[in-house]
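The structures considered in this document are given below.
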Structure P
Amino acid sequence: MKILHISAECYPVAKVGGLADVVGSLPKYQNNLNCLAQVIMPFYDNKFTRNNEFSVVFESSLNLGKTTYDFRIVNYKASSLGFDLFLVDVPQLLFKNYVYSSDDTDRFLAFQIAVLDWILTWEDKPTVVHCHDHHTGLIPFMMQEAYKYNALKKVSSVLTIHNAQYQGWFSHDKVYMVPEFNFNNVGLLDWGGVINPLAAAIKCAWRVTTVSPTYMEELKSSANGLEVLLSHESAKCVGILNGIDSEIWNPETDSFLIDNFNADDVFQGHLNNKKWLCDKFDLEFDKPLFTFIGRLVGEKGVDKLPESFKKTLQKNECAILLLGSGLEIIENQLNELCIQYKGTYNSFIGYDEELAHVVYGGADFLLMPSRVEPCGLNQMYALRYGTIPVVRSIGGLKDTVIDISEENGYGICFDSVTVSDITHAIERAVELYQDQSKFKELRKYIMGLDHSWNKSAQEYINLYKTINS
């Protein structure tokens, strides 16, 4: 089985969020299951592309309306990723030092056309074209409807929705940039009076997946305008829980950690990493250490964090370290707490992959008060490193974290994104920490939970087989 994953992000090439982690892991695990899984993504101007070597495998030009762009497909020469990596180089549009911007319609449409133009030249076509999010959402439509790609009609397509909040909307004024198709079918591109790439993919892809079963169900009632469409197409929709790369996220071998550890010595290993964090960020070592790692945006519930942290820190029962960036007003409010609560609160505004690993390996609790969480990977990283998640029960968080009040429970769960619910959850976590016997038992237990890609990779392969049998 030959699988081509198409994505705007892929770790370690370019990462903005969890999409990159998924596309950087799933193909590797599929290859371990005797498939040929490959990845193609844009060629950005970043550290990875500047520091590595690539070979040209295809060169051509494409048209966006009356404008012609030269492009090339390059192959990453090294074999360290566990899958073949190809990148689309459209110098005028994609070779930027950012992934997303305000001119993404032209950029990602060119990317998708270039990918399909290249696939047309393959003697051995892929079994499955697996598209990820709206940046690749026009591919199923073009494979089905564009005259140019008639030879790809029988190639099956799968769409994975990582976050339905972002749909890639653009005006019908730009429909002329889409390769020629029977205009009687333009309705396949439309949703709500505009061209909607995510909606088009839901309509045209052979199968649609989301990154957790609960998120699939939630989208039928809350999908930023796509609820009716997803309910209508529900027969071809399925939720498959994301996994994590247990080779990269392995506290025994993680080179970013100050001290490596396994389940048997997790207590001392965590203490050593926690000591380094507390020294670096001037935090009191003897208190339970909470952390938040992620984007400071509304869907993550971060607008409730400043007030929640204030109420929590006034009781002086814990320390908090935040790692993230996003809305400037939230960044400023969180930074202000550093002065008022010196010794028990600090923040790192930005993102640092190495630091994030140490935080997972040194914090006692990870806080995720998300309004929307399609799957969430952070809670799985935390569990792998023996850090107990404190999460709102929604989406993938509901699928992966069981509250300690329930049978075989190991996390702290709450229902609403409110200051009172968040602070109450933190209070419950502090109580758990004070019961060191139970806390240590849970810390060891959660490290044995398996959230690797093994099971999910097989589920995807089984799905592919149902549409290629």
Structure Q
Amino acid sequence: MRDRLMHREAFYINGTWAAPAGSEILPVISPSTEEVVGGVPVATNADMDDAVRAAREAFDHGPWPRLSPAERADILARAAEALRKHEAEIAQVTIDEMGCAASQARRAQTGMVAAVFDYYSELARTYEFEHKVVTGERGGLVTTEPVGVVAAIVPWNAPVTLAAWKTAPALAAGCTVVLKPAPEAPLSNYILAEALDAAGVPAGVVNLVPGGREVGEHLVTHPGVDKVAFTGSTAAGRRIMSLCGERIRRVSLELGGKSASILLDDADLDTVVPAVVGGGMHLSGQVCGAHTRVLVQRARYEEALTIAGAAAEAIPVGDPHDPATIVGPLVARRQRERVEGYISGAVADGARVVAGGGRPAHLPRGWYVEPTILGDVDNSMRVAQEEIFGPVLCFIPYDDLDDAVRIANDSEYGLSGGVWTADPARGVAVARRIRTGSVAVNGSYPPFPLVPFGGFKQSGLGRELGTEGLAEFLETRSIGLPPALLR
């Protein structure tokens, strides 16, 4: 079974497992052992052309957009049921392909997969896809129509979760999808494709072609694509947005972050600081919404650093297969080198390493970085302004509440954030002042998938999840009604 899950020989195109156009195999390398643990075919432009052609035919002439919302909802519900049966497989594959710690794999990699399909199944049954507007002797019918063929491009850190965030609402809207996972973690989404096939999704409605940057750009610019839904870095999102802009192509982008947690003057540091440190180390810090800037009142700053250093040093780092591990490896050698470069650059700029800062001595193999706490960080430093995507937290002092809000908003990003306080109402009031897409108050996150997720500023465009996530895959049309049809 593991061999089948880790070694794939085909792409899922037009309802079948299609042989690739080429013969090259992309090796999947374990971040914990640095050894090859699997492989997929290397996608070519010809493979992507086949996938888009299948999705185009399924949208233009197939049954999917013409089914009732309730009929599509039934299939989405069956997909959710099928996915639940394979959660353990999805979790295990992500441990091997991208180094997700087993202690987090079920929650991070599958916790919002079946649930998202269930949510959009129910929403499709109740959503008002059209309504009538009448004023005097004039009236119109306002309809929402599926946008068409969707290019869904997902990253490696939560590959199936983020594919579900795009695929489920796109399917509920009546769209067809070409899904392109990242080359670092291409295997887990094969299980998603199998579940959708088992649920009865018609041929061509969902197509799976993993690939790298070049074949991804070919997909983004393909004339058969109507919309691009992308999650990834802001740099890649900027490129995709420019390509879509040239073609007036619909695009939604969930991009990077440099989110801040504000610890107010009444916060219980002994409780809050370990919670913030633990949250920032989730998936080894490889989370776009991670709260990597921690803002602490200057009078309590050294106290917070002492607690943070002890909390970071107590985090188990090791083999992601070990259930005791909290922080596993980074996804690739280049990612470790990137993180190490930010740490050394921060020290050169005057920051202080309170904990971590290097490679774990007991792990000679694998792309590991110790959980790292940086003190004496000024918000103008590069380490405080750029997304690191690793287990590194920057502690920044502030003078008063206005200064804390100013620092939190002094970023080109605006994806997530947090406020910690003994007064929850005060926390919500401060959260309203932060220019970011979602804010957790005392660790209470919004109830995803019922509410939207997305960013302000350079953290992206559009929203995923919630009713807003469905609307991203719909076009609005107005039809004038003759008087006889006004009532």
Structure R
Amino acid sequence: MTKVRPRSLLQVVLMGFVLVLMPLGGMIWHDSQALSHLSQLTSDELERAVRDTRRATLLGAQAVDLERTLRRYAILGDERILGSYQQQLASYRALLATHQQSIPDVAIYTDLDAALSWLDGLQDLRKAKSDENNSRFEEFNRLNDQLEAITGGQVDEQVIRMRSAIADLKTEILWASGFVAVLSLLLVLLFTYLIIHPVRQIESRILSLGAGVEPDKRPVDGPAELVLLGERIGWLHEKLKELEQQKYQFLRHVSHELKTPLAVLREGADLLSEQLVGPLNPDQQEICQMLEENSRRLQTLIERLLDFNRLSQQEAFSLTAVPLGPLLSELSAEYRLALESKQISVHLPSEPLSLQAEPYRLRLILDNLFSNAVSYGAKGGQIWIRAGVEAGGSWLEVANEGPAIPPAERERIFEPFEQGSTVRQGLLKGSGMGLSIARESAMSLGGELKLIEDEQADVCFRLTLK
């Protein structure tokens, strides 16, 4: 099944922004509609509450005016006062009917209707005079006060309902906001993954490329630009492999081609030194000695190039227990003349010890470190070779007296063809490959080679093996 990939990184970014903004836009629209509805509801309820309250207060005031007008009519007997009373009574009836429509289902309206019927019968002058001080006037006023109190209660209930509606709307907005926030976060995480995941894949391929490891050949899961970039990294890896093979092939060919004429040169120099073709004067013997020394130096350089080439190709090998004593004895014998000429004494481990390593690579490390200690060691100084086994692995140290390595050069001296500012003691100059080969060998064994501080020696290299 073919995977569906976004066409471009721009499309992923724009789609992400649109999809993240859509829930936010929906939430804004929902909140605006809810707030608009609440605003309208609040406005209507407040307006209604104000009207009901004013109407109830006006009904109480008109009830008092009805009583006063009726008393004036009973005392004066003026028909004009009766007309005013009739108008007030009609106005009260209309206002009460409107109020009953706004606040229905109240039992007090029955008593008010009965009171109004009684007030209607007081339009006769004799009846008005006889009932001028009737207690029903007080009852009528009390009923209006009760109506005003009931209206206030209804307004309070409306306020409570409004508060409840506001609280419900607040809860609804909070839930909607929480849902939108979670949804937006999920969308952000999704599109972040869609962008970061292919970037991580490309980063992994770049790291593999730098480490010399075969990168993942599967296509990058992501936009077309990143997929193409992943393919370009694969193409670059193949090109680097070709260049690496060409480099190794060049080193093998050059080393092999140099060995043949070098062997002829060494053989000729040996024949001249042995005076097989005739006697030599002192100057000629000195020249022959120079030829021998430089031919040996050239042979050492070629051998180290071959060692470096072999290590760089990461040949497969297995680790075994390598006795340290025989290797140290061979080195001491090999460098005996150089040690005697510089009057350097060597201190070897007193107890036999074996290191878990590959014999050839361990021999390379010891050879280069010991050669470095002899070449840069002080005349009449000392060399210490220490070793031990711990719970986490084994270690080996080669330390010597002599010029200390400046801090700025402690890492640079491990680079190929790099030499420090310290002057090498002896007739032969170094190639700058020894420490580089030693570190490469240590890394191939899964260990580490570094320069450390030592209280006894001026320079100390420590090899740590797991």
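Can you spot which of P, Q, R the value 14.1 was calculated from, given it is distance in nm of label points 7 Å out along Cα→Cβ at positions 84 and 348?
Details: P: 3.8; Q: 5.3; R: 14.1.
Derived from the structure labelled R.
Comparing P, Q, R, where is distance in nm of label points 7 Å out along Cα→Cβ at positions 92 and 332 highest? Could you put the intermediate results ahead of the total?
Values: P: 4.0; Q: 2.7; R: 13.5.
Result for distance in nm of label points 7 Å out along Cα→Cβ at positions 92 and 332 over P, Q, R: largest is R.
A value of 1.21 was computed for Cα Rg over 2.2 N^0.38 Å, for residues 188-403 alone; which of P, Q, R is the source structure?
Value 1.21 for Cα Rg over 2.2 N^0.38 Å, for residues 188-403 alone corresponds to Q out of P, Q, R.
Quick check on the output: 24.2 is mean projected area of the Cα convex hull in nm², derived from one of P, Q, R. Which one produced it?
Working: P: 21.9; Q: 24.2; R: 47.5.
The structure behind it is Q.
Bear in mind that the values in this text are calculations on the coordinates, not laboratory data. On a predicted model such as this, the values are computed, not experimentally measured, just so you know. Cβ atoms are built from the backbone, for glycine too; each structure is taken alone.
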